[in-house]
Structure formats: C-alpha cells, structure tokens
Structure I
Amino acid sequence: METSIQECFVFSNGLRTRNRVILAPMTISACDPGGYVSQADIDYYARRAEGVGMIITGSAYVHPQGQAFADSFSAAEDDKIEGLSRLAKAIQDKGCLAVLQLYHGGRMVLPDVIEGQPVAPSAVKALHGYVDTPRALSYEEVDEVMTAFLDAIRRAIKAGWDGVELHGANTYLIQQFLSPHSNRRKDKWGGTLNNRMRFAKTLLKKAKALVKEEANRPFLIGYRFSPEEIEEPGIQLYDTLQLLEQLIRLDVDYLHMSVNQVWQSSLRNPKEGEPIVHQILKKIDQRVPLIAVGGIQTAADAQKVLEAGIPLFALGRALLLDPDWTQKILDQREEEIILRYKDDLQEHLQLPSSFVEELRDYLEGNY
C-alpha cells in the first residue's frame with residue numbers, strides 16, 4: 001500500500017508527525033542582537049507550523065566561537081532558554097513537532113562575526129567562502145566543544161523542544177572532524193576513518209545518555225549529513241556509509257541528508273549515474289527514518305520520494321514561498337501554489353524583511 005503525504009509518521013520513541021512534510025532548516029538571520037529569539041522568528045516558524053508535521057529550525061550555535069551567521073539563534077547561554085521556549089511553544093501550539101538544529105561553524109566562521117580567529121580540528125583553511133586559516137583546537141578544547149553541544153541539548157530539553165538535530169553537514173565543525181581535508185590531527189580525534197568518526201559518534205552517544213537522564217518525555221536526536229565532499233582529500237560516500245552504520249548502532253532517531261537534489265548522483269564519481277540516495281537507503285535498510293531534501297516542489301516529487309521507501313521529506317524554498325503548500329497539495333489545488341515572491345505577499349508569508357532583501361533573487365526565481 002502506498003504511503004500518502006497526509007499519513008502521520010511515528011518515531012521509535014513514540015513522537016508522531018501529523019504528516020510527512022518537514023520544514024527544512026534554513027537560517028533566516030532575524031534574531032535580536034546577541035542571538036535572542038525575535039518576534040520575527042516566532043512569526044515565521046508559527047506560520048509554517050500550520051501545515052507541516054515537523055519543523056527543523058535554522059542552525060543555533062552552541063558556542064560563541066561557532067557562530068557562522070550574523071543575527072542567528074544562540075543556544076550557547078542559559079539566558080536564551082526563555083526565548084527558545086517561546087519559539088518551541090509557538091510551533092507546537094499549531095500541532096507540529098519542534099526540533100532545534102545545533103551547530104558549530106568551525107573553520108567556516110567568518111572572523112568578523114566572532115571578532116577573532118575561528119577554530120577547527122586542524123589549522124587548514126577551507127577552499128571556499130571568505131574565510132581565514134583557523135586555529136587547531138587543543139585536545140582539551142575538543143572536550144570543551146563537546147560539552148558545549150551537550151549543554152545546548154540540555155537547554156533545548158529545558159525549553160520544551162521535541163528534539164535537536166546535530167548539524168554534521170554543510171562543511172561545519174562536526175563534518176570537519178570527519179573530513180580528511182579539514183582533519184589532519186594525530187591524536188585520537190584524527191587520522192584513520194575510525195578516529196575521524198569519533199567526534200560524531202561520541203557526541204551522539206553522550207547526547208542519548210543525556211536525554212535518558214534529563215528528559216522526562218520523548219526527545220529526538222537527529223543527525224544531518226552531507227554524503228560527500230569535492231575537496232581532495234575529502235569525504236567519500238564510503239566514509240559516510242560507515243558513519244551512518246555507527247550512528248544507527250548508537251540509536252540515532254533519524255538521519256537527514258543535505259543535498260541539492262534528492263536524486264543526484266555522486267559528486268566525486270558523476271559517471272556512475274546512480275542516485276547516491278539508493279546506496280544510503282540500502283545501508284540504512286529501514287532501521288531508522290531518513291529525511292530526504294532537495295528539489296521537491298510538486299505532489300509528484302513528494303510521492304516519488306515516499307514510493308522509494310523514504311518516509312519523510314523536507315521542503316525549503318517551497319515552504320518559504322507558500323506556507324500553505326501541504327494544504328493546497330492535499331486539496332488538489334496545486335495550481336494555486338505560490339512559486340515566486342512578490343512584495344505584497346510579505347505579510348501573508350511572514351518573511352522577515354532582512355531575509356527578503358538578502359535573498360530577493362532566489363525568492364523571485366531570478367537565480
């Protein structure tokens with residue numbers, strides 16, 4: 001029997017989404033100064049919570065040194081709990097699960113955002129972005145960063161979120177530990193693939209223990225991953241498949257791909273032609289839910305994902321432009337879906353002005 005978009009999905013810990021649609025994590029940079037949740041944040045997420053089953057927020061930094069975007073959420077201090085709590089409640093009041101994405105930017109942090117030198121597993125400059133050469137984390141500092149992630153999870157539990165997503169994708173710090181390009185360490189955190197996987201594995205293990213100890217209700221720990229890197233040496237699909245196996249064994253609650261197109265083939269071996277999601281699905285073997293993302297815009301796109309045995313899918317641009325996407329699809333009003341931004345839609349869409357100005361070409365379809 002085929003799965004439909006409006007079917008609920010139940011995670012292994014009992015949390016349930018009302019449908020298969022998820023808001024993809026996108027950083028809208030609308031926070032109040034200092035990383036405090038703003039009313040614009042609340043309005044944006046509450047509007048999209050009306051139609052989807054789960055919202056994953058744009059990334060919240062776990063340590064001041066890890067802030068890669070100006071005006072983005074902080075989960076790095078206790079005084080942020082109150083605002084994060086209001087945001088979670090605004091999402092949940094619409095019948096939607098609320099998941100806070102947590103990250104540290106590592107070497108992708110812009111020096112002027114943190115007013116200092118970024119840190120990373122090793123002192124190797126990234127090959128893209130307006131970045132500086134980072135300082136290598138000391139052995140003790142690796143433990144401190146790990147603790148910062150765990151403290152942020154603790155704050156998310158206190159603030160009433162339904163879970164967190166560990167951002168191990170998009171070339172940020174967790175991915176930097178896995179990558180042979182950014183991680184040239186000679187201690188237990190680098191070198192062999194096993195050592196490069198250690199940060200992600202240890203963090204997940206400790207996070208699951210923390211939830212068991214401190215959460216008095218079901219709480220998800222998800223993991224977002226980028227399957228490959230184009231750098232040489234870089235993460236290969238083989239490395240990612242080994243990591244996924246380890247994360248599944250450590251009881252990760254869901255896995256979330258970060259790719260431009262769901263059905264894209266390998267970046268490193270484009271001649272292969274086969275979508276890499278096929279190999280990822282084979283490795284996961286239905287042991288944990290996978291969230292697909294990338295180029296899903298129509299009911300047919302969504303149905304193709306569900307028919308491939310992927311239980312959940314995330315929408316980015318489609319939900320930026322039309323928070324009512326799900327309802328219109330279910331009512332068979334697909335022709336009414338908003339596909340391009342116009343200024344007279346701003347209030348209807350609850351998009352922050354600064355975000356619109358920054359991404360106007362993208363929203364208007366001129367990209």
Structure II
Amino acid sequence: MTLKITWDEASARRMQRQFLADPAPAGSAVAEVVGAMLGAHAQVLSAAELSVGIRAEGVTRADVRAALWEDRTLVKTYGPRGTVHLLPSAELPFWTAALRAIPSRPSPFAPDVRLTDEQAEQVVTAIGDALDGAFLTIDELNDEVVARTGPWAGDLVMPAFQGMWPRWRQVMHRAGQSGALCFGPQRGRKVTYTRPARIGPDAEVTAQQAVAALVRRHLRAYGPATPAHFAKWAATSKGWADGVFGALARAGEIEEVRFEGASAWVDAGDTRFPAEAVRGVRLLPYFDPYGIAAQPRELLFPGASYQRALARGQAGNYPVLLVDGVVAGVWHQRRQGRRTTVTVEALGRLTARQEQELGEQVERMGEVLEAKPELVVGEVTTGPHA
C-alpha cells in the first residue's frame with residue numbers, strides 16, 4: 001500500500017530536519033547546520049547569518065563570519081539557481097560536480113550578447129587561472145579575463161543595474177558552480193574573489209553520482225517532493241528532472257508516496273514522519289532556504305499570504321512570519337547602529353502564547369545579529385527585497 005502523507009506531517013518533519021522545530025544544540029558546527037539547509041542564500045550576508053543563527057543555539061553572526069573567513073569551514077560562492085550561497089567547504093567537490101551537471105535554463109540575453117559554449121569555457125578557465133592564489137576585485141578580475149581571452153570578453157553589452165557590464169560576467173555564476181571562483185574577504189568596501197582551496201579530489205565524484213546524491217538529500221530535507229518541485233528549486237527543466245527521478249526510482253533509490261492526494265517522492269526507506277503537527281512562531285529572513293524549497297507553495301503560503309508574502313509568485317523577497325508551519329505574515333528590520341527595529345505584520349490575530357513566542361524570536365534575532373532589538377507589530381510598508 002502506498003504511504004499517504006499530509007501537509008502537517010511533512011511540515012513537522014521538514015522543520016525538524018531544518019532545525020526550525022528545535023535549534024541545533026550549543027556547540028554544533030555551523031557548517032553542519034548549513035549542510036542540512038542545502039546551503040544558506042547569501043546575496044545579503046546578514047540574511048544568511050540570520051538563517052544559520054536561528055537554527056543553532058548560541059550562534060551569532062560572528063560565528064558565521066569566523067566559519068567563513070577564519071576557519072574556512074564555509075565558502076561563499078554561486079550555488080543552487082546560480083545565486084550566492086554559503087556552502088560547507090568540505091562538500092564543495094560534491095556541489096561543483098552536481099551543479100555542473102544540472103542543465104541551465106535558456107539564457108535571458110539577446111543572441112548578440114550571449115557567449116558561445118566555447119567562449120564560456122574560455123572565460124571560466126581564465127577566471128580560475130587568474131584567481132589561483134590571488135584575491136582580486138571585480139575590476140582587477142575583468143582586466144585579467146580580457147587579457148587571457150580577448151577584447152570580445154570585455155564588450156559592454158550586458159544590461160545590469162541601469163548600466164552595462166562586460167560580456168564575460170554573464171558566466172560568473174558558472175565559474176562559481178565549477179569551483180573556479182568564490183568570494184574572498186572584503187578589501188575595504190570592495191568585494192574580492194579568489195579560487196577556493198581544493199578540499200578533495202573532484203574526480204571521485206561523478207556527475208551522475210552527485211546529481212543522485214543531491215536529489216536524495218533534497219528529498220530528506222524538503223520531501224516529499226516531485227520532479228517539478230526539484231526543478232523549481234534547482235532552476236532547471238522539469239523534463240530533465242523527470243528523467244533523473246525516473247532513473248532513481250528504477251534503481252530503487254527513491255520511493256513513491258501520496259502527498260496531499262498527489263504523487264510525490266521520498267528517499268528510499270525514509271518514510272517516518274512525526275505524528276504531531278508543528279506548532280510555534282518563527283521569523284525567517286530574506287531568501288531563507290525553507291521558504292524557497294518547501295512545496296507545494298500554495299500550502300506553505302495559504303490564503304492572503306500568497307499575495308502578501310510572495311512577489312509575483314516568487315518566494316524569498318519578503319522575510320516571513322511562520323505560524324504553525326505556514327506563512328502568516330511578513331516582517332522587516334531597520335538597523336541603526338547597535339539597535340534594530342523589527343516590524344512584524346501578522347495577517348491574522350495571534351494568540352497570547354504566539355505573541356510571547358514572537359517576542360522571544362525577536363530577542364533571539366537580536367542575539368544573532370548582535371543588536372538590541374525592538375518589536376513593533378504593525379503594517380510593513382517597505383516593498384520586496386527592501
């Protein structure tokens with residue numbers, strides 16, 4: 001008989017495995033928490049620090065930064081969907097093997113702007129060579145890439161931020177996903193890039209093995225899930241994901257279940273779910289992995305939250321208030337020096353217990369961000385990603 005799983009059961013297990021039901025105990029490795037999340041979105045580093053900090057007792061932004069820049073147990077690079085992530089350094093060979101194997105969606109640029117496949121490979125190689133043992137700003141890296149490839153790479157043809165970027169920059173994310181580039185420490189106010197240190201032999205992880213492992217890890221963290229859910233998370237085609245899931249199913253590595261009345265998949269043998277529904281209040285920052293990966297989206301963002309907390313259906317642009325495992329509001333923080341004001345807009349009435357938990361969550365946020373927090377309950381007037 002096919003196992004039937006409800007939304008409440010899936011939510012409870014996901015939040016347990018994401019350290020959102022109960023944070024990881026004090027002393028847990030920051031990299032372990034990031035690994036369980038399948039990476040922490042870090043386009044805005046403070047959001048990544050908060051994503052990690054709320055999942056581990058006693059962890060602050062200083063601990064995340066120490067793991068990134070001092071201990072080097074984390075690396076900041078281009079991860080899933082070609083977006084900036086924190087990833088465990090020890091897992092980098094696995095990630096680069098998997099991400100290189102996932103087909104990208106068609107380029108959004110005009111044909112005369114795009115790089116050919118050959119040019120893209122030349123640029124990625126040039127980036128890796130230029131950054132080997134060096135820490136370069138974007139302007140310094142630009143000069144090195146153009147010198148190692150040709151003037152065509154530096155043509156200002158790529159629309160970006162009311163200006164034009166050189167042609168080669170459209171594959172920076174590919175360089176990160178290939179292990180040729182990662183972020184280095186700031187040089188004053190300027191971002192630097194370097195080549196990540198080799199943690200292990202990439203040749204031991206084949207593309208097929210890495211993709212299979214990534215799907216199975218995704219199912220353990222965010223399952224039950226469908227090929228369409230995985231494709232959306234990975235920013236790839238559903239057709240390709242269908243083929244991967246089909247091969248894994250035939251090999252007995254994943255198994256089919258019924259999830260809220262529809263077909264979905266879990267890792268083989270991973271069929272135990274909590275009996276009790278998740279309860280409590282949580283605050284998730286911009287682009288928190290849970291809000292992006294947990295599907296179906298219409299169940300995570302029920303009712304009015306689908307319009308209020310998503311931006312044209314895209315998750316992550318608003319920090320969200322979770323109540324009993326579903327999105328029930330949005331929030332925004334404004335930091336001034338050592339103080340931060342956290343405005344929370346709830347879409348329904350909170351109980352006295354939930355209001356108390358909200359206050360505790362804001363206090364914990366202040367600890368993570370090393371700031372004195374003030375909670376304001378009211379309308380959030382800022383737009384998405386503000």
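Quick note: the coordinates plus some simple rules give every number you see, no bench work behind them. Remember, predicted model here, so these are calculated numbers, not experimental data. Cβ atoms are built from the backbone, for glycine too; each structure is taken alone.
Matching task: 0.35 is the computed value of FRET efficiency 1/(1 + (r/R0)^6) of positions 128 and 280 (r between Cβ atoms, R0 = 41 Å, to 0.05). Pick the structure from I, II. Computed on structure II.
Have a look at I, II and say which one yields 13.7 for Kirkwood radius over Cα pairs in Å, for residues 104-191 alone, as calculated. Let's see the in-between values first.
Values: I: 13.7; II: 13.4.
Label of the originating structure: I.
For which of I, II does distance in nm of label points 7 Å out along Cα→Cβ at positions 16 and 80, calculated from the coordinates, equal 3.3? The structure behind it is I. For distance in nm of label points 7 Å out along Cα→Cβ at positions 264 and 352, the highest value in the series I, II is held by structure II. Source structure of the calculated read-out (mean count of other Cβ atoms within 10 Å over residues 24-31, 21.9) within I, II: I.
Going by mean count of other Cβ atoms within 10 Å over residues 8-15, which of structures I, II comes out largest?
Numbers: I: 14.5; II: 21.9.
Result for mean count of other Cβ atoms within 10 Å over residues 8-15 over I, II: largest is II.
Which of I, II yields 30, 62, 8 for P(r) over Cα pairs in 20 Å bins from 0, in percent, as computed? Can you show the working numbers first?
Details: I: 30, 62, 8; II: 27, 58, 16, 0.
The structure behind it is I.
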